[in-house]
Structure formats: C-alpha cells, structure tokens
Structure 1
Amino acid sequence: MATLKELRDARIVKLNKLRELGVDPYPARSYRNTKISLITTQFDNFENKTVVVAGRIKAIRTHGGLAFIDIKDQSGQIQLYIKKENFTEHNYKNSELGFDNIDLLDIGDFVEGHGKVVKTKRGEISIEISKLRLLTKSLRPMPSKWDGLKDVEFRLRRRYVDTNVNQEVFDRFIRRSRFWEAHREFFKKEGFIEINIPVLESVTGGADAKPFVTHMDAIDTDFFLRISQELYLKRLIGGGYEKVYEIGPRFRNEGLSDEHLPEHIAMEYYWAYADYRIGMEFTIELFRYVYEQVYGTLKFNIRGFEIDLAKDWPRIDFATIIKERFNVDIFNTNLDEIKNKLTSLGVDIDDNLNVNRGIDLLWKQIRKDISGPAFLINEPTFLSPLAKANIERPELTERFHVLIAGSELGNAYSELNDPLDQLNRFLEQQKLRDSGDEEAQMLDIDFVEMLEYGMPPTFGYGHSERNFWFFENVTAREGVPFPQLRPEIDETTRDIYPEIFSNVFNIPKSRFVIGKIVSISIHPNSENLLVCEVDVGRAKPENYYHKKYLRIVTAAKNIFVGNLVVVALPGALIPHAGNSNKKAPYTLKEASIAGIRSEGMMCSKAEILGPEHDSHNIWVLENGSVGEEFKF
C-alpha cells in the first residue's frame, strides 16, 4: 500500500504535466451558475438546459470513449457524463481539459462542468459535459471514512478533512450556525438589539472562572480575555438601552473536558424593568423556539435522559434539596462538616477548598441525577455576588439555573443595582481571591461607579454553546469545528518539507531519549491502558527534540508521575523480544491506540537491548543515568 508521501508525489507528477500543457491548476475564477441540489430536486425545470456546475471529485470511472465523474458541492452530488466526441476542442489556457487529460485528475480535485442536464439510460440525473475545467488540483488524497478517520486526533486536527468525509459532522456545524441564528431571530421579534462589547478587559468578571492574560503593546498594559459578557452589557443598560444581548466568544483558563472548552461561544441578554420571574417564562419560550427551529422537535434523548421541553418546568429550591439529601444546613455549617460530607461521597477536594466551593460541590452531586427541564431557584447570596437579594429573605437571591440532563445549561438573575451592596460583595470576593481562590471575582470599581449613576431594575440571562453540545449528544471537542489542541506536525509533513524541518530539530540519531512522566490518566476507551504525558525536553541535556512533551499510550502498570523513563521515538529500531508477532528489528511508528495517537513508546530493557535480557517491565531510571549497557 502506497504511503501518503508516495501518493502525493504521484499527484505532483500530474500537476507538473498539467502545467506543461499550459493548464493553470489553480485558476482564480469559476463560472458556476447552478447549485447541484437545484438540478437534482427540480429536474423537470432543468432537463435539457445548459448549466455550469462545480464541486469536488468524489469518484472517476472511464469506459473506452466514456467517462463518469461524480462531483459534490455543499448542496449535493451529481454525475458528470462525458463523451469523447464532445471534447474535440478545449482551451488549456482557460484550464479546460481534453478527454485524454482525464487521467490527470484525482479524487479530491475541484472541477467545473459545462453541459446539458439529462438522465442516463439507467435513469441517473447527470450533466452531459461539453467543457470540463480544472479549478483546483489536490495534492493529498482524502482518507476513507472507515480508514484514515478512525483516529480521533486526526479528525480534530484536520476538521476540513472530517467534514469532507463525514456528512454527519458537516451537517452538525450547519446546525450549530442555525442554533445561533435562531437565537437572533427570537431576540429580534422580541425587540432586543445585539451590541458587540469588548473581549479584552482590564478587570474581568461576571463569572467564577480563571481568566487568560494578554498584553497590549500600544499602551503597555495587561488585559484579560473576558470570561463573561455580563458587566459590559449591564453598563449598556445603565447607558439607557432596555433590551440588549450579545453572542460571541469568551475564554476561561480552565481544564478541557467533555463538557468544557477554554474558548467557546456564549450568549447573554439583559432586560431592563424585568425580574427573574418574568425571565423564567421568557427563557422557556427562548428554548422552545430555538430547538424547534433547529431540530423540528421538543423531545430529546440526552445522555440517557428523556427530555421534553414542552412540559412544565418545575422549580427546585437550593437549600431545601441539599438539606433533604445530605442533612446539611447551608446557612449553618462549617468547612469541616462540608469536607467530611464530600469525603464520604468520594468527592476529591483540594487544599484551597472553602465553604462556598464545598456547598457548590454538594449541589453538583445532586444535580447530576436531575433530568429536567427544571429551574434551580433560591440560591444563597454568598454564591451569587452579582444577583439581587430576595426582599423577603435577604440570605437568598433572585436567581435561577436551567437544569437539563444532569447539568446547568443556563444562569440568570434579577441583577444587583445597589452600588453599595455590590461593592461589599465585590470586597468579599476579593478576599477569597487574595486567599488563593483564582476563580473568585475581581473588584471592578468602574462597574460600581456605573451603578452609582444608576441602573434600572434588570433581569439578565446567559448560556453557552454547551447547550448545543448537549442536544447534539456530542463532546465539547466534537461540538466545535476547530478545538484547541497542542500544536503538532506529523512525520509525513516533515518528510515532505525537509527544507523547513531538517535544520530546525536536532533529533537524536538513536531515536531514544530519557523523559520525565508529568501526568498519567486512564485511557477513555480502555481501562487497561494509560495515557502519559512525558517531558522529553529537559530530562537530559542531549534530549533536544522537536517537542517538549510526548503523549504515550502504554499498558504498563508500574509507573508513576515523576518517573524518569527511557522513551523510543518514531523511527527507533526495537527488537520487540517480548512479542513473537514482530520480526526484529522493528521500526517504531506513531500509531493510534484505541482512538488516541501514541507519539512514542516507553521501553523495557528487553525492547532496547534484545532477547537476551528477560526484563519486560518499563525501564524506570533512578537518577536519569542509563549505565554502560544502554547505548544511545
């Protein structure tokens, strides 16, 4: 089977032949005048009419003086029906091809077909071509859905390949666009206006999250990437606008998970002269409108929960349900009681845990079993620094969360507009921040100043595209077109462009280095495998490699974070003494193991030195020295 580099080299040969003929393989202009779906869905209106279509080649078949090329644009797929006798004239300078040039085309190329709409003898709607133009010569072949795209890392890093091969992924991101479009439609009919607000903030707030920090050279000042849209939208309410919203990116410098991404799209809306009771009914209408528009139904199965957005949305009292479930009075508790309760539940706690965070963790143990849709109400003031207190019970806030499928998918409250109360709550948050809570909110004195000028009673609500991921039943990384990943350049690309990479990286000739294990986790698809992150850039002075960290999938059990281990890099010769299915020596390659790409291999003595050594455990080094028997 040919390698990717060999396939690419063959296409380069065709590219050069095309250029020798005078064909521009990358013309600037296309003459397309008809989308494919119009022809396939309205054949009677197009039969025998001349059209110009364009798209990516999906298949090529030749039979003597006939050729058939299937092409696909965004709207659909159609067959180009080519007779040799129709190709007596062609203009190479206009990127047109003759019948004898079809062998210079490949699957993945973009072409344009001029011709008449017909049905073949088999009844297939086709374009009988009189002119065929090359629009783009592709140099790398698309993998098949069941071959090259089994590797999740490959798909996420090359989403443009994924969307070409997987129609369901392609359609998902159209729905994602429709998801936000439906929000805008709803807000427009309800009299809201969208106003864009800053992404860079000198003081960030509106949520409990750790921010990203950046620097603006022009004024020599550090800024935070916003974690929320809240405080600037409320400044607009203070500025006289009554119904405002924004849809845009926000950034939270926290861990990656199946439900969270540090960068994501979010929506917040603010409504002057409304409160959280009105906001609940309005939010129900918003959910029902958006999901009916996107999916055509209000009934969903989400992560094992049966969800019906059309039914009544019950209210769940925060303090009451924690008291009922855990016998903890959230207004009369202490850190020791919280820690003991969390420990008994098997919840991991860290050294920076405080009462507020502990109560929130208790709630999360309850939330995970709630199907919804429902509203969580009456959250305590100490967990809601920006929400208005309930006039009858000041220890509670006029706040709610949307609960669906065991998670909080929306957050809202009657906004705090008392500047002195707001200042006191900011000061309490600042104390938590000063004591080590990086997610506590910052003191924003400019926002307090705005409140001193006056902001009317206001309701605010927000949710992110996490809602979309839930209703799609996909992980966060599968729910966005281009998730953040550690930068990586594969070995094939390095081989293709030696002029770029040959002098950049000093890879040890032996392909063995010593690395330090910095993290270990259980493989998400196999309990028998571990996924390790290994630092190969600092363990020994000679370990200069093109990456500081490698991800290695291993079945080893006798390893721990902090161990120094011998690592074989791609290209290393491995005796594989412990594997009778391998012929020694074996050249190590990167490989996808249970869906995660392993970028190297942690070695045993036997794997490095040969079958005369009977140790098959991973070679863990005490001090980074390998001794005389190990040869780099």
Structure 2
Amino acid sequence: MKKEQAKKRIEELRKQTEYYAQKYYDEDKPEISDFEYDMLMLELRNLEKEYPEFISKKSLTQKVGGHVKEGFEKVTHEVPLQSLQDIFSLEEIDEFDNRIRKSAEENGIKEVKYVVETKIDGLSAALEYKNGKFVRGATRGNGLVGEDVTQNLKTVKTIPMEINDKIDIIVRGEVFIGKEDFEKMNQEREENEEELFANARNAAAGSLRQLDSKITEKRPLDIYIFNVQKIEGKEFNSHFEELEYLANLGFNVNPVRIPCTNLKEVKEAIEKIGEMRETLTFGIDGAVIKVDNLKFREILGTTVKTPRWAIAYKYPPEQKETKLKDIVCQVGRTGVITPMAILEPVKVAGSTISKTTLHNEDFIKEKELKIGDTVVIQKAGDVIPEIVKVLKEKRTGEEKDFEMPKICPVCGAEAIREEGEAAVRCTGIECPAKLFRNLVHFVSREAMNIDGLGENIIWQLLEKELIHNIADIYTLKFEDIASLKKNGTKFAQNLIDSINASKQNDLYRLITALGIRHVGGKASKLLARKYKTIDNLSKASFEELSEINDIGEVMANSIREFFMQEQTIDLIEKLKTAGVNTVSLQEENTDNRFEGKTFVLTGSLQKYTRKEAEDIIEKFGGKTSGSVSKKTDYVLAGEEAGSKLTKAQSLGVTIISEEEFEKMSH
C-alpha cells in the first residue's frame, strides 16, 4: 500500500472505530459484532505500526474508548482503569512471552509465572472501600475519568457493602448479566413489545448506567472482581495470591483463574477455557494472560492505554454450514408472529443447534433467505445462534421463497403488519397464544378492575382448563375458584363479588379492557362519551373515527379493524350474555369549561390523587399531557415540583396551585 493510500485508510478506520465505539461504549447499542470491530482495530493497529508517522493520540489504538454520560458525577480514578491489548493468534502469545522473558533476563528475574483468566464480557467498574465499608463505585469511562454509579452498584447483590477486614481498598471488577438471565430478560422484553438487547454486555452496561437506580435494581446484574487497584497496609508478591485474598474478604472473584509456570501451560489454559465456554454461566470474549509477579509488573510498566504485563486472547467465532430446512411461525403472547428457522442439526461452540429466530420479515429479505438454502451460522456473544449469511453458490434451483402468513397460524384471525413496524401480528382477541396476556390486561386495575384475579390465579385457571376465553371469567363457579387455594372459601367469595361488580363498570372500562391496539384509557373515555354504546362504536366508520380530536388515522384504522374481526363480535356477544354492561354510564356533560385546554401535572398533590385531578380535567373537556411545551395552557404544580415547573416558567406557561385549580373546577 502506498503512503498516501495508507494515510487515507488510517483516517477512514479512525472515523469508523470512533463511531462504532461510541455506539458500543456510550450508547450501549452496538451496530456491528465484536469480531468485526476487533478486525477494524487490528487493521488500524497494523497500519499505524507500518506507518508510525501517522500515529495520533486521538486514535483508539492510543486511548480507551468511552465517555462520561451526562447526568452522572465524574470520578477521577486514583489508579487508571486501562484496557488490554488484544491478540488473535497463538503466535502472538509466543511474541508476548518472548518479550516478557527478555525483560525478566535484563532485570535479573529468574522465574516468570502467569495467571490465565476468563475475559468476562461486561462493563468494568472500580469499587472503593473505606475501613472495610463500600463508599463509592465508578465505571471505567475513558480509563482516567469514569461515572459515579454508587447507588446503582448498591443494587448488585454480589457486591458486599462491608468486607471481612477493616481496610482501605479499591478493587476492579466486571459487571455482567449471566446467560440464562439475559435470555429471560430478552424474552420478557419481546413479550412486552420492547426493543431487544443486542447482547448481554450491552444489557449490563445499559443497566448499570441508568440515571434511575430503581431501574437498575430490576436488572439481574452480577459482578466478578479480578484486580486490586490500590490497598493500604498490605503488600502482595503474587497476583494469584491477591485474588485468593479478595475471595477471603467476601468478594465474588473471577472463578476461572489458572496459575501457569510456563508458556506450554498458558496455551493449555487457553485451550481449556475455549472448551469451557459453552458450559460457563456467563459470557466471555476471550482469555486474559497476566504476569503473576507484581513487582515484575511494576518494572514492565504500562503504555498510555494498556499494561505491558497482560494481553487478551480473543477466540475466533466458530461458524458452521448447515441447511435451512424450513421456516415456521410462532405466535407470542402479544400476538407478534415470529419466523423461526428449522435447521439441519449442527454443533456450534459446544452445543447442537437445530433452530434459531429469524426475527421478522425484513431480516429474511435482508439476508435473502430461501427455504432449502445452505447457510452459515454462528453463536452471537457465545449465547444466541444466528444465521450469518447464505451461500448462494450452493443453490440448486429447488429453494423456495418464504412469505409471512396473512392469517394467524394459531387461531386463523387476520395477521397484519402496520405501517412503520417490522412485526406482523395476530388481530384475534380470542387467540389462544395471546389469551394469558389478554386476560391479564382485561382484569387489570385500569380496565375491568377485577380485584384478586392476578397473574398466578389466571395461570392456574388456564392450566386447569377452567377458562378458555375472556368471557369465561363470568361463568366461573364458586367451587372452581375455591379449589385453587387451601382454605380458599373466603378468597372465592371475594373474587366472585369482584367479578360480579365488574359487570356494572362504565363502558370506557370495557373499551380499555378489550385492548384495542393504540387505544389507551383517555381514548376509551373519549369514545365512550361520543358513542354511548359498544354497538354504536363497533359500527363507526374509519372516516368518522379519524375526524375525532385525539383519535387520528392510525387509531381509527386500528379500531375499525378490531371490530371487523369475527372473534371480537363473538366475544362482545358472550359478554352481553354474561350481563356485562356495554353502555356509557357517564352523565351528559354540557360544562366544557376546559375544552381546548391542556394541563400538565407536576409535583405531589395534597388534595387530589393525580388520577382524580386528571378525571376532573377530562370531565370538563380538557386534556392532560406528560410534558410541558408552548402548547401547554396550565401547569398544576404540587409540592416538590421539579423540571416541568422550571420549563413552564421559562416558557411563560400559566402555573396554578391546587387552590386555584379547585376554584377553576367548582
């Protein structure tokens, strides 16, 4: 490569790696695989080595990726949290060992030992203890300055708040999410129609860097400690000895730490970890080789970015060829229809793969997949199998195109893909695949409000086949309910009373309970006021619905499609037969004093609950919003009102107290 070409390519690689690093480290939303990123970094490193005149301090080969997220306090690390030099071949391990042994000889060190550890795929953090008590925790950030995430780290159950010695110590560890926990998280997110995490590392990083520690607390974070950054009053000669001491203090220390006396043992340890990858409960992205002698480490020193006494060996992703035998569709609890690849069984990274998700219609088109294709698969992040590419040159002409179904494969209702969405979903309200989720929503507090009919009871009713659809709630017998609990007589009576009481609910609650896509509580009230009965609403045309303020075309289309479904018509008839109210009980309100006015509520209200205040506003024709803008007419401010009040003041929006609101609404 000519010098000018090299300079141009180096600049391109710097821009690319900076962009992908920002997505990975700062936004926790990677756009390429770790392996692809590593290959870009390797190319950049090799070009800079060949053309040292083009090396820049701004290059990611010379600094740690990552920045401090806005909203966190900055923490300057007493001891920098450096990154490791990555290598990709066993020959490079030989080079590393030769360099270490040469330095040992020059410095009169007779014995060179190593420790090989798993390189845990997570987010690095420093934990600080004073007199044995946890006082502060920070992310790596750029290695020199990180983010104060103390409150978030306090939610990690494997971090001791007090250790078994009253000492001052700073340790370094890797925060991660285990393989099983990650799969459960993504499964729940898929069921709740939330964006899936790309991999366990980014899920862990995103969880730890939440501004609200209550969100972090709900995430299954774990940590393994792998280094002493600083310690007062104690001295160690060996890194392995140091790790044993940390375990005795009560820390959750990296469980895979293999002492090695020579290069042969190092390579055997790397091979052993490679074989263990599949059975480990946590994800790894390599093996770390560290010099064990701590005094020798001080002699070896560090570069600006990496220590000279350690390297990270990256395992190549194992890829295998197999046949795509078929594509079948599964229906999730929310009605999303997901295509699944049925594969000729093949062993990858220690486990046999016979199927994998194809996500959605766009993914199949992007990969240009056909049934019968020969495909290359690999395990993403050592956990999830994925199809990498199609080997088009192996096509015989007998391959078949795949089309997403137009009807639900479970219940036969229409399957639609809304504009702007990737998912195809079943529209049937009585679809067995969606039944559990539909039941949970139907009985919820904001819908039919059937107290006592929680998720656990619904599961039992379904398992015992006591209910087969939503309307069956109203045919439940006392003795059926009582059988679900030991001494369940009182529980059964309370639940029967709650079910019967729900029959008298206002129409808007029933509309909410039906779970019409895009239609929430506010829209349900609006529709109940306008149409008065469920029959009137079911006959409303798209044109008529779309002209209603705050309904719009998307919602109007969803309502119209919902009431055209045979399953919807069937369910409403069953509910009527059961005695469920289907007419509006709201009195005709001619007082529209708040018509056209938008309110924002902020702070703690003393005289009203937030819902009571919203109901009053809606009763008089007004509406509420969650955010302040120039279109806001009033901000109702309670105690400890925060940023919304500040924004209202800056925009000149009228701010009212509870007393003023009370006068306006009486």
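What follows is calculated from the coordinates using simple rules that are stated; it is not laboratory data. Given the structure is predicted, the values throughout are model-derived calculations rather than measurements.
Using the calculated result -10500 for helix-only ellipticity at 222 nm (-39500 (n - 2.57) for each DSSP H run of 4 or more, over all residues; to 500), pick out the matching structure from 1, 2.
Numbers: 1: -8000; 2: -10500.
Computing helix-only ellipticity at 222 nm (-39500 (n - 2.57) for each DSSP H run of 4 or more, over all residues; to 500) on every structure in 1, 2 gives -10500 only for 2.
Among 1, 2, considering only Cα Rg over 2.2 N^0.38 Å, for residues 130-465 alone, which has the greatest calculated value? List each step's numbers first, then the result.
Working: 1: 1.11; 2: 1.25.
Greatest value across 1, 2: structure 2.
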